[in-house]
Structure I
C-alpha cells in the first residue's frame, strides 16, 4: 500500500462515513487495505464477497443476465446501501459500494477485462467502469488496479480532507459511466417507446409490462416531503400502488434534456419506481395509461378545469376531459389549506358532466398546507 492510499484510508476512517461493500470477481485487495489501516471498524460495517454465480443470485434475489454489468453493479450497490442502513441511523453517512469484475485468470476469456463499480448513497447512484487491456498485466496487477478503482469511487463521493488521485496502470482507463436509465429509447424512432419505467428491481422483470393503476405526476425539482406524503396517502386510500411519473415535455416550460432528467431520477432511484414519459397533458397520459387514477393536488385541478389552459377554448377543454373519461381514467384530488381555509373539491367549479371523474382524497389522510415552492428545500429523508 503506497503512502497516498494509506493517507486517504486514514482520513476516511476518521470521517463519519459507514460503508458496506459487495465485491465479486476482483477488488478484494481494497478490502484488505481498508482493514490494514487502524480504525477500520469505524468505516466498514460489512463486506461480502459473493464469488459464485449461485451466491450472487441468492444475495440479489434473482439471476442477472450479465454478472459483470452496470445494471448488476447498481443493484448490488443498492443492496449494500440497504444493509448499511439497517445498522446506521444517520443515512447521510451511509455508502453502499459494489464491484463486479472479470480479470485475467488461468484460461483465455472472450470478453474484455473490466470492472463495473457503483456507489449508492443518500445523494443517489454513481457508476464507473475500469477497462483493462488484455494480456498486458498479470492477475495480481489487474487485481490491484480494480482495488484502486474501488477506493477512487469512494473518494469521489465522500467529503473529507484527503482525496485520492489514482493511476490504474498502463493500457487501462477508469471513467464515470453515466446511466441514462434507458431514456434515449424515448427518442429512438425504431423503438417506438412512449414511456420508460425506472426502478432498482426492474432488471429482474425486464420482460414484464408494468401497467400502473395510479400515478402521481410531478416535476420533482427536487422531490420533497409533500410528494412522498401524498403518494403514501393515496396508496393507503386506493389500496394499490401509486407510481411517480415525470414528463420530459411540459406545456409551459422548456423540455427537459436527458441529463436534466437523469439528475431528477437520481433522487428517486432505488427508493421509488418512476415512469418517465413525453406526455405533457393529462389526456396524453390517459392514452398512455388507460384506466389509471391520476393523483393530483388542488391547484392542478384548478388548471385542468380552467379554459385559459386550453387557449380560452371551452370546447377543447371538454373534448380533452371527455377523452380522459372515455379512457377510464379519473382524478384523486388532495385538499389544500390556504390561510386556515381548507379547499376541497367542493370549492371547485367542476363541470357537472365530469363530476364523476373527480374524487376527494380525505383531508385526514393528506392536505397540502404549503406550496411546492416552499417545500423545495426538503430532502428525501423518509422511507417508503
Structure II
C-alpha cells in the first residue's frame, strides 16, 4: 500500500497539524507502509503577496486589497500542478488530505487525470470559521475561496476523519447529515515511547524559578490572556508563566503583562519547535491549555494536552470541546470554566501544592490514560483500517 499525505501548507511547520502528520508518517513507516508527503511550497510571487497582506493588516488596510486571496490562489494553482505531476509519475493507492484546500485540490487533480484513487480527508477544525476568527472579512474573496474548498473537499472525499465529535457535529450542521455515512471520529494520539522519563524524574520542578507553560499560538481562540490574568492572581509572586508560541496577539499580550506588573514573570519564548516545546514541558510545574470558544470554534483533542499527559505533567485545561473529551471523568487533568481566570488560578495553586508522591501518582495515571486511549499504535491501526476500507470500496466500483 502506498499512501500520499497531502497538506496545502508548508511541512514541517509549527503547530498541531504538523505534529499530527509526523506521527502518522512515522507510524506508517514503522509498519512498512510506503508513505510520501506532498506539501505546499508557495512560489516567490505568492510569498511576496502574503508579505504585502501582512503589512496591510498591520496598517488596518487589509480589506482594501485582496493580496491574501491572490496569494492563496497562486499557491493553490502551483500546488495542484505539483500534485498532478506526482500522481502521473507515482502509483498511489490512497490520498490522505490534512486540510480542506489540499482535499479539494486533490479531488480536482484526480478527476482531471481520470484516476480512481480514493481520498481520505482529516478535518482538524472548521477552516472557514477559523479564517474569520483570524481576521478574514465575512465578505472577502479569501473566505469565499475557503468556503468553496470546504464544501468541495467534504463532498468529494471518500471518507472523513474528524479529530473529535465536536468537529463532526459542526460539519454535519453546516454541510448535511449525509456526511455521517462516511465518517470516522478518531482523536489525536501520541507515541508514548517518545515521552518516557528517567526513573524518579516526575519530581518537578527543576532548579531555577518554577513555571507553568502555555504552548499555544497567540490567537484569540487559544485564550492566552486568561492564563496571564490567572498568574497575576496567584499567591506565589515568584512563579513564572512561559509562553511557547507566536502569533498576531503578541504585542497585545506583552502590553497586558506590563499593565499587570508581570513583565518579569511572563516569558515569551516565541515560536518553538516540537522538541523545544517538549523540553519546556518536562521541567514545568504544569501545562496550561486555556482555550476559549470563538466564532463557534472550540479546541479539538489538543496534541499539546496529550503530550503533557504522556510526560506525566499536570495539564490544566478549559472544559470544552476535545479537551473535555480527553480529561472528563478520567482522574487526569484539571478542567475549569473557559475564560474564568479565578478558577484557573485556584487550579494552578492546587497543582503547585502537589508533593512528590502525589505528582508521581498523577504521572502514572496520566501515562496509563495515554496508553489505553491515545496511543499512536491504536490510532495508526484505525487509520490503516480506513485506507483499506476505501480501497476496497473503490476497487468494487463504488467511487
Structure III
C-alpha cells in the first residue's frame, strides 16, 4: 500500500489526470495507482524486462518509474494483465519523465503534513485584484481549521474556482465556476447551512456536509468555520461576477452552445447578404483606410484592426428559413485588454455598429444595390449553409 503523500504527489505531478485516458480525476478519493509492469510479474520475467528495457539495477515494481495515476474503472479493466512491449516501453518512459516532479511534490506533501502536525492553520484574509488578462483576482481566507483559496471572476476571465482544505480531515474540496454558481443560487432560496448540511449528530457533535461532489464529516468547530468562510467567499464572488459581462458589453445576451459564443440578433436573409457584400467590399485591399478590414469566410465575418493584427470582432450566421441569427464570438482572452483601447470591440459596440450599418439598407440607393446582390455569389453562399 503506497503512503498517501506519494499517491498525492503522483496525482499532482500528472496534472490530476488519468495517465491512460487523459481524463481529469477531480477527487483524490477516486485516484488509483497502477503498476505498469504488474505486481504479479514473477521475479525471472521482471529481471528480463529490467535488462531488456534498460531500467537500471535499482528498479522495482514499486519504483516511481513503474507507477501511473488512473481511475478505478481503468485500473479494474487492466487488472493484472500486462501491456504489449511497445505500450510498456512508452508508459515506462512516461513515468520516468515524471519521476522528478513526483519526488518534488512528495517532498512538499510530507513537509505540509509535518507542518500540520506541529500547528493548526492560522487566521488570514486577503483579496488581490489583478488587472491582467492572464490572471484572475485571488481570494484567501483561513481560520484555525479551514483554508479557502480561490480565483475570482475578472473583467477579462469569466470563470473562477476555489479549493477548501481542512485541518482535521485529508479531503480537499474543489469547486469549479458552475458549482460555485449553484451554491449561490441555492443560497438565495435557503440558508447556506440548509444547502450544505445533510446530517448533524448531537451525540458526536459532527456535521455531515456535501459541497459540490465531495462529502465529509466535520466536528462542530470546523463546520462553523466553514460556514463563516464560505458565506464570505460567496458574497465576494457575487460582487466580482458582473465584471466580465459589463466589461465585454454582453448584457443580457444568451449563450449559444458554448461559453465563447452569444446570440446577438436576428436579421433577414437579405440583410445577411448585405453584410457579406459589405465585407467583400471592405477587405484588406479595398478598406479605404478604415479602422478595420474584413478577412471573412463563408462561415463568418471577421473584422481585423488595420494597424495591429488583432481581431476586432467575429460574427457567424445560423440560418433558419429566411432568418439569420448572428452569433458574436468572445475575443481571445489575451486580446481582451485591447477593449479599453477600442482595438477590440465589445458585444455592445459590435451591436451598435451592426444596427447603424443595417439602417443603410433602408435607403433607396442601398436597397437597389441589395436587390442586385440577391442573385449574386453571396446569396449562393448563404443558401449553401441551409
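So mean count of other Cβ atoms within 10 Å over residues 122-129, computed for just one structure, reads 19.0; which one of I, II, III is that? If you can, show how the numbers build up before the last one.
Values: I: 19.0; II: 23.6; III: 10.9.
Source structure for this number: I.
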Comparison of I, II, III - label where mean count of other Cβ atoms within 10 Å over residues 98-105 is highest: II
For -9500 (helix-only ellipticity at 222 nm (-39500 (n - 2.57) for each DSSP H run of 4 or more, over all residues; to 500), calculated) the corresponding structure among I, II, III: I
Percent of Cα pairs over 40 Å apart - structure with the largest value, from I, II, III: III
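Read-outs throughout are calculated quantities, based only on the coordinates presented, and are distinct from any laboratory measurement. For clarity, every value in this text was computed on a predicted model and none was experimentally measured. Cβ atoms are built from the backbone, for glycine too; each structure is taken alone.
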